[in-house]
1. In terms of mean count of other Cβ atoms within 10 Å over residues 103-110, which of structures P, Q is highest?
2. Computing distance in nm of label points 7 Å out along Cα→Cβ at positions 63 and 119 for each of P, Q, which one ends up highest?
3. Quick check on the output: 13.0 is mean count of other Cβ atoms within 10 Å over residues 39-46, derived from one of P, Q. Which one produced it?
4. Kindly point out which one of P, Q the value 1.00 was derived from, the read-out being FRET efficiency 1/(1 + (r/R0)^6) of positions 143 and 175 (r between Cβ atoms, R0 = 30 Å, to 0.05).
5. Could you figure out which one of P, Q the value 26 for relative contact order in percent (Cα under 8 Å, 6 or more apart) was computed from?
6. -8000 is what came out when helix-only ellipticity at 222 nm (-39500 (n - 2.57) for each DSSP H run of 4 or more, over all residues; to 500) was calculated for one structure; which of P, Q is it?
7. Quick one: volume of the Cα convex hull per residue in Å³, for residues 31-94 alone came out at 83 when computed from one of P, Q, so which one is it?
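Derivation of every value follows stated rules applied to the coordinates shown; laboratory data play no part. Predicted, not measured: the structure shown is a model, and the values here were computed from it. Cβ atoms are built from the backbone, for glycine too; each structure is taken alone.
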Structure P
């Protein structure tokens, strides 16, 4: 045993160092977390995060009036060696018939190379089953979830519970697009009626 002591100690040291080595997230997933998740998709917070990471605004901010008012700003950024666009904005949907006004903050990250590893990581991150999957030349995953603290769960089936989650600002939508030559993730936070 005495002869194996130094080998055992060296092996333990190597394994311990390996256990502490940082595992990096795939590029699109890392950008999604940094620019959309960590900012709560708030346009001002997205702007600060993207510009702090070296992003450059891609043209002037834009807005549409029909069918719903949407304001957006887009930045060019390179992260993890991948060129991406980050877009942030707000959508304002006026009340119609019995439906109240519904506004949202939106954050979109688009990459122009294969992002299969990131798509898988995002699907694992959301932790709820897709509400719908559309398959064609690209695969589009639609997720509808509520967030309470850091826990995500599917939308409440009960209307009263859903309305409470909406009033409390816990309703989120996530659309993930997977293509052979790119990927995109769109996070939308349905704002509480008071805009928070």
Structure Q
């Protein structure tokens, strides 16, 4: 019995070293951002569906070998949906996933537990040519109003992002900023420093 305990004590640091090494190797992959295209219009009706397509390279750069490899486990895309509200002193929009019916044409999605009504995590599919990972999601609005979709890392490809919409919602204590209210937690982005938002109106 003593020999088994001694053997475990001697092997434990070695096993932990391998585990740490595996975790380190996973963290050495550098992924490309998603390039995102959205239905190119500023006004929608309750009968419309807003389509969002995201695409990224199937390759990731492996820092351990200094070369690109096929990313077998793709990086997920994360974005949030907000509805503009009458500005308070600190915020001008709040979480609004529940204002839409969500359908997926390509890929899958899940809500993030931190604020399920704000953030979506999108899981892309590998295209048949193995060159890209892609997702395509449809948002069908159930309520009128002004909205904004905000990406964590995605790069919006639309030339027009309809930024003029936010001019109707200035925050007194935070000029030239968006105040995102996610489940009563507020965060900010400066308008002139961010190109990760797409604005639209539902009439």
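1. P
2. P
3. Attributed to the structure labelled Q.
4. Only structure P yields this read-out.
5. Computing relative contact order in percent (Cα under 8 Å, 6 or more apart) on every structure in P, Q gives 26 only for Q.
6. P
7. P
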